[in-house]
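Student: The structures come next, written out as structure tokens.
What follows is calculated from the coordinates using simple rules that are stated; it is not laboratory data. Because the structure is a prediction, the values reported are computed rather than measured. Cβ atoms are built from the backbone, for glycine too; each structure is taken alone.
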Structure I
Amino acid sequence: MEKREELYRGKAKSVYKTDDADRLILLFRNDTSAFDGKRIEQLDRKGMVNNKFNAFIMQKLEAAGIPTQFDKLLADNEVLVKKLDMIPVECVVRNYAAGSLVKRLGVEEGIKLNPYTFELFLKDDAKGDPFINDSHVVAFGWGTAEQLARMKELSLKVNEVLSKLFDDAGLLLVDFKLEFGVFRDGSIVLGDEFSPDGCRLWDKDTKKKMDKDRFRQGLGDVIEAYEEVAQRLGVPL
């Protein structure tokens, strides 16, 4: 597989064309950002850890019948993926109150949500990824009602699969965000990544934060926490 020119450079990943029109290469960098890119730092080993963590999770989801963008690992910080036409909507599933939900509603952090909640946000850094609803998605042409229904169905299936996976590892899956795209056959496919950058994970007993909140809140030992989560899951680093 020949790696060609850079197509897109995000806050933590770069996307490259290949000699296959249906495949791209994602490069996981050590860049770590928070607050819509206002704070950026380099954290040693982060690209490698997130790449291998993501590969492990995506393969677990594929085994559970959830279509993903993942094809195969190419290197410590590179992965081959299917080329998708990304839908600019983030799907967020919350099992416990944390983050923006706490700020928005003034509720106590850590409250178990029964049932879980499902939210939508427009993927637009310049606008601060605003909270939207399904009517907005359809009215503004970001996605169809059918696509949105499939995205929700897959998001809740991901929650079911991963909540058990993390629970077995002594961790709470507090919340997470997912992004989806359309493959050339018209199917909705899970894209982007699943790593501690895009979810909240707490130790089940101590409630120690094991995710990117360690960076956002200046708690330190960010990559050490990521590596501990990977070790508990059995991710080969």
Structure II
Amino acid sequence: MKAPTNDQVREAPYLTLNGVVRYMTSTTAKQREDTLLDYKRPDPEGKARGTYYQPARDAIRAFHAAGNDPGIIEAVVSELEERLPTLTNSAYAKVENNIRVLRAYPAAFGRRLLQPVEWEAATITIEGVRISLRPDLLAREGKRTRAIRFAFVKDAPSNEEVVCSVQLLLRWAEATGSPCGPADCLLLSIADGTAVPATGRRRSFDAQLRGAMREVARQWPAV
């Protein structure tokens, strides 16, 4: 594989929460190699991947912060729609997908009274791989604090993605001292409107995570 022609190279193995999910749910060696390449030799395309749904995340956070005001999302959707005629194909698809998410979110999760709160990222090291963990949203819901990752793609997430996402959110909560327990670490799927908590599978996931990170550390120098 030809590496990007940029000068930024991470010598030590590094992934984010999303990167670990991508790596552990990949079904081919090429997909895993592509994931590592994005993080070892980050380029503008790799950065864009992480911010692809940022307009939707920001609008959802503002929607909940305003007491689930539908006007917040409607205003953002209108603004994004106005941009569509001026965009290139790739930019058009990105904006269109953010619009899709924002149109679907109120029906799927608009009744959840989530009050966003500030959070901090956490860095853990497993088998020599440094992993940056952060939720997409941290919010109070009644008396509980929820750590949330969104699944914004059109298809429902696989069971592997669900387990990996919520278990990593639980690691984030433990590393930061957040009061989020297993039932508070949630993957919210736009495709099917489900909210899945981090219940069960802790020990088996730990073994899978360690094994995957050993592979990352082994493959990293050759990427």
Structure III
Amino acid sequence: MKTLLRVHIVPIGDDEVDRIVIPLEIGKADRVYMVTMNKEQNLYEHIVKEAKKRLLEQNIVQAKEFFIARCDIFNFTELMKTFAKIVVKNRQNLIYFSLSTGGNLLSAAGMLACLLFEVEPYFCKKDYEKNEIPFNPEILPIPRYYIAHPKEALISFLSLMKKKMKKQNKNKVTKGECLEVMKKLHPNEEFSKTPGDYNKLKFRYLDKLEERNFIEIENKSRGKITITEDGEFGLQIFSVFYGLTDDSEE
């Protein structure tokens, strides 16, 4: 039986190196991903280098199991996509997320990633009176609540809708065009070419996407359909999570 690796995702901001390294030692990390700014504008590159140096010198993690994931850490969507990529690559392992490093925005994105992708969050408690990380700090577990994420079929449907919009250079599609998308997703199914097909479309896709506020349908008989801001966000994140995009490199 394959041994599961303990994978730690650690956002890097203006943090004490101890707050990065000590929880990885206590948590017996087998693999580490440090999420940080793009190299050309990274204010925290010295922290990344020092943390990496200590991790390797103290044999906390092997060099081949240390990774740096770079992105625009001030872009919430980019952060979530980066976290999703890491989770997808390690979904057969145990994944932990440090909420004590990186700053407020990264912690907020990290907490959402934990809720959506079923990752274990933790927090390294600091001694604020002494303004330091204790030798053996308390590592606080965070209650594990999860948000039911949209099924892959809904994201596949939304992705094909988006491609159709781009191809036609417009931001709306008709229900007839959505029916074409459904038929493409069910190539072996026979459709009746009657109003019953539209009932299937409504039940399988449109109602569920509308409930999540991923789409907006004009309130008229031939109302067209747009993808909402929530839908765009969900599409970008879950396209990565379900492997529906080629954008899968670190």
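Student: If we compute Rg/Rh (Cα atoms, Kirkwood Rh) for structures I, II, III, which one ends up with the highest value?
Tutor: Going through I, II, III one by one, Rg/Rh (Cα atoms, Kirkwood Rh) is largest in III.
Student: A further question on this structure: So helix-only ellipticity at 222 nm (-39500 (n - 2.57) for each DSSP H run of 4 or more, over all residues; to 500), computed for just one structure, reads -16000; which one of I, II, III is that? Spell out each step's value before the answer.
Tutor: Numbers: I: -9000; II: -16000; III: -13000.
This figure was derived from II.
Student: Comparing I, II, III, where is mean count of other Cβ atoms within 10 Å over residues 23-30 highest? Before the final figure, lay out the partial values.
Tutor: Values: I: 20.2; II: 14.8; III: 17.8.
Largest calculated value belongs to I.
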